[in-house]
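Please go over the structures that come below.
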Structure I
Amino acid sequence: MENDKNLENERATGELPERKNFIRDIIDDDLKMGKYNTVHTRFPPEPNGYLHIGHAKSICLNFGIANDYNGLCNLRFDDTNPTKEEVEYVESIKEDVRWLGFDWGDRMFYASDYFDQLYEYAMVLIKKGKAYVDDLNADQIREYRGTLTEPGKNSPYRNRTVEENLDLFERMCKGEFPDGSRTLRAKIDMVSPNLNMRDPVMYRILHATHHRTGDKWCIYPMYDWAHGQSDSIEGITHSICTLEFEDHRPLYNWFLDELGIHHPRQIEFARLNLTYTVMSKRRLLQLVQEGRVNGWDDPRMPTISGLRRRGYTPESIRLFADRIGVSKADSMIDVSVLEDCLRADLNKRAPRVMAVIHPLKLIIENYPDGVVEELDAVNNPEDTSMGTRKIPFSKVLYIEQDDFRENPPKKYFRLSPGAEVRLRYAYIIKCVGVVKDPKTGEIVELRCTYDPETKSGSPQSARKVKGTIHWVSPQHAADAEVRVYDRLFSVKDPSGENWSEGSRFAGKDSINPNSLEVVKGCKVEPGLAAAKPQDRFQFERLGYYCVDDDSQPKADEPLAQRPGNLIFNRTVTLRDTWAKVEKS
């Protein structure tokens, strides 16, 4: 893929390390020793929410390893909890994986594909005396389990006969018992120092309709029971998990060993922690449900769909995953690393355009009335193959309000009374007058003159001034709305804030009140009137912007005639605007 070539080029110039890490070292040793003849990985999301940037790291890792070793990677949905899973989430996950540039081919599976086989495996363990039906409820199981410093104690139902356990388990499956009244537990060791080995629950009774199997089942496997066996059934060689599953590995191995089936190798790595970001689907769902964001794809969300809508490219996210690498140690990655990867990618591909977000009218008094010039503008100085475009220039222009100060501070090189600046791709102008609203005193118009001998690109344009500002011609410009997005949280680690289970998010002070500013009445180059959702641009001097999905013409409205319906999201600023704030 093109992105892979870009990554290789960066490695060749020393900007990126070689793709070597402890996971690849383990795989290399396994192949060298003949433990496995090929590499087969999987990405196993639970369809109970939208994927986020942490999942993107795992996607890139699992599919990337399979690609680099000429192996295979499965997409498998862990759909073992019908009360929280929805088809909407399944479809969003498929879209996200494809958008990131990966293809699972014909290897899309569900844990529910294996419900019959998992049931048969459970029967094997019961017959071996390694599993039993327990009548303790959830609270009692928790009490009997013990703690990290105190051993657990055996359930009074632990020594039921094989025949009794088989009968009860079959009746559980037939729906004879109410929810929560019985479970199937593995019989391992209630005094094990590893709490996961203290007779974990394998099945619970749950009379709920499954999005794929309907009402066929009223018992559903626990994740710890379904996970390892699903990997085994699919022939996975390397089961790559995050560190929280390290203590679960002995349990997975116990199940596989007792069943005597294919044994994948589990390798754990540190999950992604990102500053100013929440990386929990449960907490992201809370933000959605409480209306603190406008859905899972809100551009302030760290979900892949939110990042996509904001204007992130799949290449930038893959570059980010490659740059941060993998390790065994938990760490916090600064979100600026992700933003820098985006800037690096968009700098090469985004066309440059001019847009005025907060317009201030400017009249060039000595410019001819009724004349419109077509000026040449470079589309992208980083890629000359993108060519040039024509932009209209006239007597009346709009500039940014911030590009004028009536009483400028020191080293202010933009426009002020008596000062000169160059208009991008045009002429040097001088401010000769200021018009104010008589009631409010607000500056509503600037009067300027221009030097016709200073047209950009002409031999006479050698005269230099310190400031260059952008502009648009209002009679030609397209109207637009700009949504200025910033980080959703104002604290570095919002995951440590006051999140309360089942109630509203209490850490209100950590929500950034300036995470979204909607600006209407913006003016953009006329060529942008035909921009489509997901088109990305660099607004010169302002940042990178993307056409929002809401920016759709009405059915009977020509694309170039959609006033007020052209919407841009600010994807990222041209430089890290938070750096100074964090240092202060």
Structure II
Amino acid sequence: MVRCIASGSDFIKLIGGIGLWPVCVLITSQGLMPPSIQQQASILMQPLKRLESFSGPEGPVVLCIMDGVGIGHGDAGDMVSKASTPNLDWLKENSLYTTLKAHGRAVGMPDDGDMGNSEVGHNAIGSGRVFDQGALLVKNAIGSGAAFEGKVWRDLTGSLTADNSLHLIGLLSDGNVHSHIDILFALIRQAQYQDIKNVRIHTMLDGRDVPPTSAHEYVAALEELLAEINDSGDFDYQIASGGGRLYITMDRYDADWPMVERGWQAHVRGEGRRFGSAAIAIETLRSETPDVIDQDLKEFVIERDGAPIGPIVDGDSVILFNFRGDRAIEITKAFDDAEFDHFDRGPMPDINFAGIMQYESELQIPKNYLVTPPAIEDVMGEYLALSKVRQLAVSETQKFGHVTYFFNGNRSEKFDESLEDYVEITSDLVPYEERPWMKGAEITEVMLDSIRNGKHDFIRANFPNGDMVGHTGDLLAVEISVETVDLCLGRLMEAVKAKNGIMIITADHGNADEMFEVGKDGKLKLDGDGNPKPKTSHTLNPVPCYIYDTSGKANLKLADLADAGISSLAATSIMCLGFEPPEDYDPSLVKL
């Protein structure tokens, strides 16, 4: 049943006037789905047609994604510009070169003020089109009020007794990559509206998609809202636990389960160092380790009258309000998987659990969710498999899911086992600034083996360095990370040239290109002492794209495209392989 739910002025007041507006939605038994996706006609996929004028190169087409390597302003914080990159410099002069949008509406985010990220970037690259992403879908579902109309929300809230609590777990910031504080506020306001007496918030602190030491600002805003609600009636709304997002809870790709366990102990069991408030916890932890940034703060538990204020117990309901999947899956499994065995959870409370979205559809993680994620069909990987193109996807753990799961439209499985090889190289569990080269050499070796031995026709790889090291804020390490990627590219260029292949080198978003905050006037923002303000988040900058036909036989030329985005990389790759791109894909960056 399709319903358009109008949000009146009363509802806008209810959610605090956060700028979330009504949309037309489809209400399902689980949650919401945009009718434009749900009602889209299903077309039986067919193998790609060969181009008449070009049958593809002798060697492979190699797509290299330099994660977090954007085009900066050439200032003191632009580590991409500062780094020694002889191979990228050569490519800029001797290959086809253009720039691409990798943020905002170009990757399905709510508006052009939203930075891109690796999840939406790889969705766009792999699908060849732009889909409304989790941030926008959740914003619309909350803004329309429809998120609160479905069965899941009714079950979560209707089962609560006066002695039970609604727990909200997620990243506390407005980075809009994994979550948004406005969504949390709307959930809290809805709970107040429904007269739910007890709410507990378990906060992961950001410092990664927002300024590195800004957690106290978000905590202060949250505490102000909670105090207002508590003063308005018989409510008990409190922050219960927290910690840095890279120290508790938000691991991904099964890289560091002890991180998730630390979060579980704090959120569920109320075990950890205790403080009287989140503000005191942050202040104390920072004073003890002055150089620490928010993402690395240790776990804390808030106490009242000598006891933790919000352990999760039988009869409670829990919502994970992060909308991005990769760092939500593991903690979701801990709540939702009856056969969970990654760590000892202790006595498992009998609760109702839901994610704000479903993070993995094939494995049904979680089983219950409020908003249906985008349905991304007919992706490049499936077209290539139907066309008998041999494919290799490779990265290290931190980005492996991006060149597989996200690249394939949020699917974990291969399309054709006989044609696809996925290689994950285990990431080191050390701070990235201590090993900025990460696993670049190992990724390169896997690719070189394929190229030299003719194993695959299409190779896609992610070099995580510019992004993962960029988030640390360590300028020297970031510079080295970019130089590492350039060195790896140089080795690949020689191998691809020896086989007369084609290379496409690009990025999914910026990061290392802007390590200091830049104002709208293009000048560096300064702190009270006159020093540049550090930045560890992604950027709004465009990303480069180099298309290197090593033999020149394809006679490729840049197409005349205005404001092209990274979604055009799929059609570009398909044309370089000698096929006609699907008609509904965003246009290729090259023409023959």
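Bear in mind these aren't lab numbers, they're just calculated from the coordinates by the rules spelled out. Computed from a predicted structure; not experimentally measured. Cβ atoms are built from the backbone, for glycine too; each structure is taken alone.
Once mean count of other Cβ atoms within 10 Å over residues 46-53 is evaluated on every structure in I, II, the highest one turns out to be I.
Quick check: 4.6 is what I get for mean projected area of the Cα convex hull in nm², for residues 414-469 alone, calculated from one of I, II. Which structure matches?
Working: I: 3.8; II: 4.6.
Checking each candidate, the match is II.
Supply the structure label, taken from I, II, corresponding to Cα extents along the principal axes in Å, for residues 70-365 alone with the calculated value 99, 43, 35. Of the options listed, only I reproduces it.
One of I, II was used to compute Cα extents along the principal axes in Å, and the result was 75, 58, 48. Which label is that? Don't jump to the answer; show the numbers that get you there.
Numbers: I: 101, 56, 52; II: 75, 58, 48.
Answer for the origin of the read-out: II.
Taking FRET efficiency 1/(1 + (r/R0)^6) of positions 102 and 278 (r between Cβ atoms, R0 = 30 Å, to 0.05) as the criterion, the highest value among I, II goes to I. Here FRET efficiency 1/(1 + (r/R0)^6) of positions 222 and 398 (r between Cβ atoms, R0 = 35 Å, to 0.05) is compared for structures I, II. The highest value is that of II.
Out of I, II, choose the structure whose coordinates give relative contact order in percent (Cα under 8 Å, 6 or more apart) equal to 26 when calculated. Mind showing how you got there, number by number?
Working: I: 11; II: 26.
Clearly, the read-out refers to II.
Assign the value 24.4, calculated as mean count of other Cβ atoms within 10 Å over residues 326-333, to the correct structure from I, II.
On the way: I: 12.9; II: 24.4.
Of the options listed, only II reproduces it.
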